[in-house]
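What follows are several structures.
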Structure I
Amino acid sequence: MSEIEFDVAIVGGRCAGATLGAILAQRGLRVCVLDKATFPSEALSTCAFQSNGVDVLRRIGVLDEILAAGAHVLRRATVTSTHEKFTVDMDPAVYGQALGMRRSTMDAILIEHAARAGADVRAGCPVEGAIVEKGQVRGVRTRSGQIRARVVIGADGRLSTVARAVGAKEYCTRPGGRVPLWAFYDGVDPGHGFFFGAVGGAQTGSTAFLGLPLDGQFLATVGVSADEALGVLKDRYNQFDARLRLFPELAAAVEGATRVGPIRVLQKWHSYFRESAGPGWALVGDAGHFKDYSLGQGQSDAFRQAEYLADRLTHGLAPGADLDRELARWWRWRDRDAWQMYWANSLLGEPHLPDALADGLFGLAARDTTVATDFAHIFNKKVSPLRAAATPTRVARIAPGIARSVLGPGDLLRSTRATAEFAAFTAKLLAQHPRSPLCRRYPQPSGTRS
């Protein structure tokens, strides 16, 4: 087969890859999008699309089609901890449009949109490796032959072939604290809205929950401590139902509904950043950065990252431009954009933190609508986690209750260990932040490693 020259070859055609392909093709670049899957097909996902990501879909002209296909617009969230809960309004006119949709539906729409925009879409086409010449990535190898391009983008998820081919190293990794189990249901009233939270137990740790209406179905997720996952998985169906009852509102939402298909589970995973740019290549979406699923950020981050990377590629591929410099800018932006939410997701994904912290914050939100609104805006990044939870006034309001709970005899050892662990994790993360003088992982503007 003769070699074909593209400006950009994108490996992976889901949220990040299809969106990037559509944007670049709309701008007149020659784009090839490859994916080993054929569409529609399932993907491991919370199926939650935050409003900041939905804004990208609107800008690229695909949102109307997604809404017409039945995406559910979320209008209310119920958030719970072990002893506290609050409900917050998510009026789309004020909050923005947050959606629930099966990935099998969403991904099929996105890849078709990329094809209509002019991208050369090749589904069912596994990529086996990268073409590297004199240290520069020049394309990819597939079972059907080589595809040459000026730049290769890995948008192929946690097990990225591109990341492996270029030797992209991980940094600031974090073990998965919980093992998620999830199921889809028919017959759930979509008016129940969005559910999120964790209900604790001093011995086994807390159980995390996520629930939301989708396009005609409902998703319910239960996250159990990694320490107890093996026992839960031996009897996953009974254990799943028993854990759901710890969150009465979510249990009530699915009561009497029909579970569709098996209970899914994600056992082997961890959070990470990866080196995400180099000579002739970049990583986007989960290929470059994966975090705990607790806040349902993956899909919307993929859309936002694709849009920003598209700008850098458009500039970098222009005549006389420095592509490596633009890819380095992309990588640095990604880390600046992601680091605080990465910390928050890891914190929420830790099942052995004291209940007192969440109880204090959620109890404050139940009494103060401004606090509740700020917490809701963490999901769409209008408010940062630290700004929502750690202002001096809010810390002062919850500190006495936390101190009484944490210093109780039963929780003291567990609280001390958890606090020390997260202090160390936070310090490490801050040291590796792009603005830290300790950070040395980014390439020089020429694309060479420092």
Structure II
Amino acid sequence: MEKPSILLVDDEEDILSVLKFVLEKEGYQVATAPSGEEALKLMDKNYFDIVLSDLRMPGIDGIQLLERVKELSPSTDVVIMTAYASIDSAVTAIKKGASDYIVKPFINEDVKMRLKRILEHKSLQKEVEALRYQLSQRLKGDIFWGTSPQMQEIMRLLERVIPTKSTILILGESGTGKGVLAEFIHNNSPRQDKPFISINCSAIPENLLESELFGYKKGAFTGAITDKKGLIELANGGTLFLDEIGDMPLNLQAKILKFLETGEFIPLGDTTKKQVDVRILAATNKNLEELIKEGKFREDLYFRLNVIEIKIPPLRERREDIPALVYFFIDKLTKEHNKKVKGITNEALSFLINYDWPGNVRELKNVIERAVILATGEFITANELPERIKGNRGLEFPAKTLKESLEEFEKNIILNTLKQVNYNKEQTAKILGIDLATLYRKLKKYQIEEI
């Protein structure tokens, strides 16, 4: 793999010499420029992963160079070096898109650590794009679940059950994406061209829920002045999603059970049975087994619904998915709100990784939407995050956590790609954009058995 390239820009020759020596010893490709003008000449002919520039220089200063770099090479990260007296200018640089700033006099270890974090961050962005492409080739729909072992297992299960007519019970806390998953299942099934009908069993009063589901004949009750088709009939040929099934009244549970067993139902006030072909998906955030013990949910209905069970884990139990989800939402929401946000600072990402997310993926999406709307530069910073999230941990970015996240991410991508191409290593390396020797090293590193 090609070594990361860094361009050092400073009008002090001693600083350039010291930094060049330190960074080349770390394995980086390093070029130097004594001015902003010379730096731009080098950028005309070469690509650099990072530009590390002094703030105050004759001619083109650090801020001006930052703006030009972002025009010439948007994917290049810029780090500004500044004296203590120029912290305000450094903050301005961050707002204009700088990835970080370093205060002079600096410590060599601090410089190495900051550059390492930026490169890890850049690597994560590339991996997200690669995995997003891979998933888009397999299943269609505006959805991204992450790369944790739990979510990849769900994706593998979905590939087997989506084409069938099986009833699926989706379990998980509020905000984990049960409704999104249900619609995703329908959109990738043979029923995709037929209706997808969703009803929240907890949002409709008990006396209206039955008529909404089964429909009614004219005169069935006061106010029934015309015939009305129920949602079950409207979903004929397609999918009916019963959200919050745990809140369905017991008397209605019996009728749903009968419909599941026969595919037949009778509208209110009618005497004629109707037959439909509907796939049932159900979801709940409640413990149905506990409700059965309490006499609030029918055991026979539970077993009839639970042909295939998919349990979505809460976000706090799969923190390695957070970076990928963050970038997925940034990409999606910047388009929706016509913004130019391209990423997120390490500090802000640190807060998101360490937060417990009681509202799960729904809460994360809302936080990213807020941040995208409030962002004034190309990167979301900690300033755009709610105080409840920033108050969760200190301001230090946990490099170990990000490193572990990246490694887990990389391991899952390699595994998924291998499986897609029937463990053809040459094809896997080509898809991942690495040479075969590098792939073998990674297989050994992650203890992936060769087949």
Review point. For mean count of other Cβ atoms within 10 Å over residues 285-292, which of the structures I, II scores highest?
Key: I
**Study point:** Per distance in nm of label points 7 Å out along Cα→Cβ at positions 37 and 389, the highest-valued of structures I, II
**Key:** II
Study note, to complete from the structure: Candidates I, II; helix-only ellipticity at 222 nm (-39500 (n - 2.57) for each DSSP H run of 4 or more, over all residues; to 500) computed = -15000; producing structure is II
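For distance in nm of label points 7 Å out along Cα→Cβ at positions 5 and 373, which structure out of I, II has the highest calculated value?
Structure I comes out on top.
Determine which structure produced the value 2.5 for distance in nm of label points 7 Å out along Cα→Cβ at positions 77 and 229, calculated from the coordinates; the candidates are I, II.
Attributed to the structure labelled I.
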Check your understanding: Computing log10 I(q)/I(0) by the Debye sum over Cα atoms at q = 0.06, 0.09, 0.11, 0.14 Å⁻¹ gives -0.37, -0.72, -0.94, -1.28 for which of I, II?
Key -> II
Study note, to complete from the structure: Comparing relative contact order in percent (Cα under 8 Å, 6 or more apart) across structures I, II, the largest value goes to I
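8.8 is what came out when mean projected area of the Cα convex hull in nm², for residues 157-260 alone was calculated for one structure; which of I, II is it? The partial results should precede the final answer.
On the way: I: 8.8; II: 7.3.
Comparing all candidates, it corresponds to I.
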Practice item. Tell me which of I, II gives 45 when you compute percent of Cα pairs over 15 Å apart, for residues 117-164 alone. Key: I
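Read-outs throughout are calculated quantities, based only on the coordinates presented, and are distinct from any laboratory measurement. Here the structure is a predicted model, which is why all the values come from computation and not from measurement. Cβ atoms are built from the backbone, for glycine too; each structure is taken alone.
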